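Just so it is clear, none of the values below were taken in a lab; they were calculated from the coordinates. The structure presented is a predicted model; accordingly, all values stated were derived computationally and were not measured. Cβ atoms are built from the backbone, for glycine too; each structure is taken alone.
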Structure I
Amino acid sequence: MSERPAPLWHRYPWLAYLAVFIGVCGHASSEFVAKLISNNSDIAGPEVSVWRFVLGGLGLVIVALLVPSSRDLMTPLKRNGLALLGFSVFGVAIAYLFFHWSLDYATVPQVATVVTTAPIFIGIINMVANKVPLTTAKIATGTAAVIGVAFLVTDGALLALAGEPSNLIGIVFAILCALFMSIYLVLIKPYIEEYGALRITAITLFIGGVTLWLGVGLLFGKWVNFAVLTSLDAIAAIAIIVLAVYNTTITQWLWIGGLAAAPDITRAMYLFFLKPVMAAFLAVVFLGTSLSVWQVLAILVICSAVAIEASWDRLFSRQAATAD
């Protein structure tokens, strides 16, 4: 491995968790922004993923080139090109193709809920790949969080964000997105430790974006022309820029890098359970919806499950010290 100064979020683990939280904020609004694009233009489904990752990946490349320690993008490709290509295709292109495609079939709340199961996949994959046990505490709090998410969504608070009626195809696509995304997040960690989050995120997201452009063109016959951005409806154009810059360039870098730097990737990924809570907040603020008593209780369950798991080791050590 090459010698690199340890990033701040490796030296201060709380920064890694903060970065993951900011990344989750970006994820929480991505369905909302994607719907703004499709509602105000002819761009939808797989095409949205192309706009997002080509422009967002290009933004990451530009940022990497501006940072001296991350400017060398060729060395990782020369040493680990095949592996990075695989991560780009399966962890970015295919995962997010399924994500945006699922929005053509299932409602925003359904997609948000199903993708929120990613922490469960992370825990299982981390257990298999890295022999990190999935503790009873994680199983219990994860189950509680999933139940809370189910109550939050099925009670109807987020239906104002819904697109088309529910469809099994969309649910399956969302599950596949969560699975491929989780595999990427666990297995990419050693490469981020060696080359840094910015370089690896820039490489995989940009290659993934180009792969999406080719794939959507070949499979769907829709060759995205980025020059039409200036002729789009103002709301759609602004939404595309937000989706590319905020939801991809900024928050994907923080999210992937934070997960790789976190001492416990499964614990850090539990912040992902807050995604539908943030989506509910967006519905209240921007759509004027109101929360029922059951929805408020569901939010409390989700937040409590995340808080308990995050502080589990500290609580357990205090109890052990008291017993001694």
Structure II
Amino acid sequence: MSEMTWPRPLKDAHGPMRADKLEGAAIGMGDWGIESRALAAEGWVPPDMMTGLTLFVLGSQPKGKSKQAMPGAGGGVAGGVWVRERFTIIQPLRVDQLFTVKGEAVGRHVHKGRRYGTNRCQTFNEADELVARNLTTGLLAYKVEEGLQDELLGTDPSEIEVPGPMYSSAVKNPCLEQLKRFKTGQSFEQKQITVSLAMMEARDTKKPDNPIHSDPELARKAGLSKPIAGGSHVLSFPLELIMQHTGRHALFYGASFDVRWKAPVYADLVIDVKIVVAAATDQEVVFDLEVILESGATAMVGEVRVPLQ
């Protein structure tokens, strides 16, 4: 890795998000996802798409001649493959709303032959109000590089300040009464969701940011046996389940998310989604979420903290 000063400022990116990406996110839920599709119909960016704000700013950076625009034989992955995302939604964002994303690269590290990068960003609406905070760690290449030594440049991801709940936003949450009814230990689940290649292609659109999610040939070149569902796509299923029980606007007002992707969800695999109320207090409701592959392996785990006051 070459030496550079950390953190490294990124060029600002400006919205709104592409209309086809938001339409693809709704279609990508398949026959399931009634609350996510309702949000799209109402003109709101769904909470899972807020994970894409880091990718939004990374995709706006100047690209040198040596930069790969998409996966190649070396296993480089455009935009990275998310392994952990920590973010807070301070207020909802309309699909046609202008916004600015300000970000910085805070570090790079190598672990067991794989390269990782960590970036953080803040998103502001046209009134210069804070909309979201994101802290993202992703793989820069999916293939293991033999002989690559462990290395850290910049800040260790475990030592970076993490976005947490924004309690001052809770007063505007229209779903507070539903949220206050939850009790610690409650659980709900949705079984047998097939994440089809057609759903992945719809979400990726005809202009994909990262074709490993929809193109079998480019997925193979990146070291994958088949296309894999994007991180935000996998996240959309447990967040949909939460919204079905809390109300579709419940996650827009100060909720914080800490999500880890543990194993890829390949095209046409079946997943089960489980949500557990880990804590229910006067201050917040905490949901633990898990996405499980039909093999029994865990694809994703996470925590969602929704402030109540």
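Given that distance in nm of label points 7 Å out along Cα→Cβ at positions 102 and 222, derived from a single structure, equals 3.1, which label among I, II identifies that structure? This figure was derived from II. Computing helix-only ellipticity at 222 nm (-39500 (n - 2.57) for each DSSP H run of 4 or more, over all residues; to 500) gives -5000 for which of I, II? The read-out was computed on structure II.
Of the structures labelled I, II, which one yields 29, 23, 19 when semi-axes √(5λ) of the Cα gyration tensor in Å is computed from its coordinates? Corresponding structure: II. Among candidates I, II, the computation of relative contact order in percent (Cα under 8 Å, 6 or more apart) that gave 38 used structure I. Structures I, II were compared on volume of the Cα convex hull per residue in Å³, for residues 174-285 alone, and the highest value belongs to I.
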